[in-house]
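> Quick heads-up: structures coming right below.
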Structure 1
């Protein structure tokens, strides 16, 4: 998927409040497709996929206690929708879907006994429940394994043995379901990359060519790529032939399925081209004849691309060409007693805010309740979003951060119905008349539009000052801003000054509003 003209870097810029993920009109069937670099719904409106990962279908069926955690139902879907989410990612198990290698099993007392058809029906029914509640479903090949090995965890790459057959079956099952997205492989990684593993065997290396086509020369062919599979204990089990993501996409399209597909990068989907501003993903992403492809990115603290410099340098350039979906993200659980990091983090809020400004989708991990023992075992990685299955109360820190943010996005914005400015006599102050339908508070700041020389010879825009704002509903309020000494001097000596005013307004239960107004101050 070579795309020319990829910019070298994209820098963050300020913007107004992020749009709420548009829900379908009640008269429009729920559907999704890619248009350019964004998703659109059945009404043709731009949307993002914002929501949660409902984990458990990848492991419950091989652990033998059930197809999932027992909460793949309409009640669960309604609870997720109440957070103002619009998407749910569902991790799946290759063996359980295909009914191979003795899976699913009932070794932990599942009654009635688990079967392949039962597993499939469980997923089909849950997707229908999600769709009925206005939620898109992302189906993810999460756990896989080659040959006769049972799929008990994440492998470096899809396997030629079963993964194409998995996608041929899943895509055929959901071909007529337009509110479904296919995530081809959860977290590809190169086990010889020190960021991802400690494999010292160069023959196990997974390159971007292997990732794309399963061959060492990429689309040009060459010898087949092989890597090692791993068991639950992290030990190697066998070497297997890799299935490239192009092979999986082809398996989807050969069924006639037209839904969007996601392709996650290397280093557990955290590397989409860390060293080349996203060119690795853009160059090697599988070619989709329907142009329905999006990039998948996973974002956890401690990974190489866990900061704004990387997001701006790698994700933002890709997002100018195709949609970017953050399939998983979370901050460390600093509240967990076995987590050595005790400093509260703003990682979730910072990333969601950045993603909002760039039109990037995101889904947090994981919509699951953990026991105290599970939290202790996970330590900093105790990634759970809810505390119980009765009230679905959000857990700290990730559940609270996500629900608060999604509800804020869905809330109506604070509005400003009057804005007028005039320089006061003496030219040292500016009086602003403001009015809002809502009682609200915030700040008013300004800078010159033009840059002026500094003492060091550089040119910079000049701050003109700031003021606090407190408005009562439907009442006009005069806010006085005292000009900085430099701004006052420029206004007096030049006679007029072109300035950019930024007003930030907040109110509980409303979306934070950022307004920009450009005006000319005239000397009195």
Structure 2
């Protein structure tokens, strides 16, 4: 049986996008631009994608209008990943594990729709720097082998989350007082000292609308909308509707808004503060008590107190940092958090800070402990901690998307194009990761991928990197001459007048692409 190549599997998955677009020619155009964006080098712009596909001397108007004027829904681009997800899960009743996080793509233009100032994560801790960028909320499904080991994060959502635009303050202008006899401005007398605060001015309609818009655009609300959309997409599929959805997030999403708004059959795992106040469940009194009915029991220890108490540590085995390791934890089950409400029992897990040495025989140092919270008090501790460790895969997604794929690098000013282009790039990236799993599995096999450079370490990587996938995709595309221009497909070359001038040389981007 002939071996299926990465390109053939990726093309088959791309054909699942044909139902997203209203016309077949629009799908063919998007398919061609998607391949061009993946194989482009340097910057990943629409113009470079046009050059990479050999169409820099043809009409490029439709290649830009497809992002702003064509009718298609961005979320439907991720449907092929959801359809193939059940075959990648470790068991027939295994839950769908999803990591949730936000990221900011750097931009320099100040007139791009949705642009905002945000904190630069690369700034030193003693001086926080600001930068312009586009903020996105991403959700990625985590898949891993049945026996455990290194997993993969397949993006399922990539939503633009711009902050609300604050209206300009409008101060009422009062005319200056004038002297009735001379008509000149009267001299202002010093006013008496105020004994209290000045009366607050009533809010304008613009300020009221800004406050409501600010609530709708905050990151926890956008993250909750993403979780709800994933649960709805799972309910529409027979192979996923009976499975539970497990969401793993960081501390910015562990709040009352998210915990109280979770959809059905959804479990949330996230980090919490070490000084959060918890309550034990309320014990029913033997006799009726007067006064207001109590909802919470006595105060429970904080996560930091659990860390330093005398309870024994529990040793569990988890895959973290490239290998299976023993992790020490402490557990407190069935407690309540006032921000989540008295109807949501929680489970708190404290992970002991691991010890490490900068050099062999050096002084032992300790990292920071982790405090986790789960909305399922009966969830296995080993499953809870392992799911949290798998959350690191979404950070690898952010690195690949911004460093190698150039997500949001396109020079767009149309609001529809600003939202659509990054989502298509992330959806194509997810399809490429899915194609690698369907072709060669979770591990990097030397028979499927190009050999590594000689200066690389002799040890074989455990899984293929995105650079491995892009190099193999470029090699298979150029081997088939897939990117030669198809003349006459857009009725531009056929109607152009014949010329006897010699053809123009290829652009530097096109030459660099073929050289890769």
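Throughout, read-outs are computed from the coordinates displayed, never taken from laboratory work. Since we're looking at a predicted model, the values are computed, not measured. Cβ atoms are built from the backbone, for glycine too; each structure is taken alone.
> With semi-axes √(5λ) of the Cα gyration tensor in Å, for residues 203-322 alone derived from the coordinates and found to be 23, 21, 14, which of 1, 2 does the value describe?
The structure behind it is 1.
> Given a computed value of 26.1, 86 for Rg and Dmax of the Cα atoms in Å, which structure among 1, 2 does it belong to?
Of the options listed, only 1 reproduces it.
> When distance in nm of label points 7 Å out along Cα→Cβ at positions 59 and 211 is calculated for each of the structures 1, 2, which structure yields the highest value?
With respect to distance in nm of label points 7 Å out along Cα→Cβ at positions 59 and 211, the highest-scoring structure among 1, 2 is 2.
> Match the computed value 18.0 of mean count of other Cβ atoms within 10 Å over residues 379-386 to one of the structures 1, 2, and report its label.
Answer by label: 2.
> The value 12.9 for mean count of other Cβ atoms within 10 Å over residues 235-242 was derived from one model only; which of 1, 2 is it?
The read-out was computed on structure 2.
> Identify the structure, out of 1, 2, from whose coordinates helix-only ellipticity at 222 nm (-39500 (n - 2.57) for each DSSP H run of 4 or more, over all residues; to 500) was calculated to give -9500.
2
> Quick check: 62 is what I get for percent of Cα pairs over 26 Å apart, for residues 51-242 alone, calculated from one of 1, 2. Which structure matches?
Only one of 1, 2 returns 62 for percent of Cα pairs over 26 Å apart, for residues 51-242 alone, namely 2.
> Moving on. Matching task: 19 is the computed value of relative contact order in percent (Cα under 8 Å, 6 or more apart). Pick the structure from 1, 2.
Of the structures listed, the value fits 2.
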